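Below are structures written as structure tokens.
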Structure P
Amino acid sequence: MRSLLRAKGLAATVVVTLATKIPDILDLQFSDVEGWPGVRSPKVKDFIASHQITADFWYVANPNLTVVETRRLERIGNATEEFLDKIS
């Protein structure tokens, strides 16, 4: 599964990470999908590949920041606002 999905790029990396870190949750979420072989099945890579679609567009609000960095900056901004409100 890893070698096939790695060749597909970032989305594949995300799938591999999720499959190795939270396989039970993935199986629970996709268990109602017709034909879902289970994340531990050798057939899962073909299942995912056969259900992929091309995105018409991809929106990223902050392309140079990770989600973690964005949340950190938001917390810093909120703390700064609170601090400035207290001293004014």
Structure Q
Amino acid sequence: MILHNLVKTCDACPAQWEAINEEGQRVYIRFRFDNLTVHCPFDPEASYEAFEAAKVLERNNVTGNEYRGVLDEEEMLRLTGYTLAEERKQ
């Protein structure tokens, strides 16, 4: 997935980002308790069921530290396999 307008919305635990994918859909990325999840399309007004149905990626125990909730952008991109759009790379 190519991410446009990637913004880290929380620097504490959990680490969170929002972006727009190449199809113009909102993307929500969260890292909490060593679990990384991605929801797309993301609608902050959606019900819990709709939010869970939009989960497109879930990686558990990614570092082996179950209490970890801090992740930097570079590591998040490596773990998801996503890339930044060209306008952000400059």
**Prompt:** -18500 is what came out when helix-only ellipticity at 222 nm (-39500 (n - 2.57) for each DSSP H run of 4 or more, over all residues; to 500) was calculated for one structure; which of P, Q is it?
**Reply:** P
**Message:** Given 5.7 as the derived value for mean projected area of the Cα convex hull in nm², which of the supplied structures P, Q does it correspond to?
**Reply:** Q
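Out of P, Q, which has the highest value for FRET efficiency 1/(1 + (r/R0)^6) of positions 31 and 47 (r between Cβ atoms, R0 = 25 Å, to 0.05)?
Sorting by FRET efficiency 1/(1 + (r/R0)^6) of positions 31 and 47 (r between Cβ atoms, R0 = 25 Å, to 0.05) in descending order puts P first.
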**Prompt:** Which structure, out of P, Q, was relative contact order in percent (Cα under 8 Å, 6 or more apart) derived from, given a value of 29?
**Reply:** Q
**Message:** Tell me which structure, out of P, Q, gives 3.0 once distance in nm of label points 7 Å out along Cα→Cβ at positions 39 and 63 is calculated.
**Reply:** P
**Asked** Where does the value 13.5 come from, among P, Q, when mean count of other Cβ atoms within 10 Å over residues 23-30 is the thing being computed?
**Response** P
**Message:** With mean count of other Cβ atoms within 10 Å over residues 15-22 coming out at 14.4, pick the structure among P, Q it was computed from.
**Reply:** P
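All of the numbers you see were taken from the coordinates with simple rules; none came from a lab. This one's a predicted model, so the numbers in the text were calculated from it and none came from an experiment. Cβ atoms are built from the backbone, for glycine too; each structure is taken alone.
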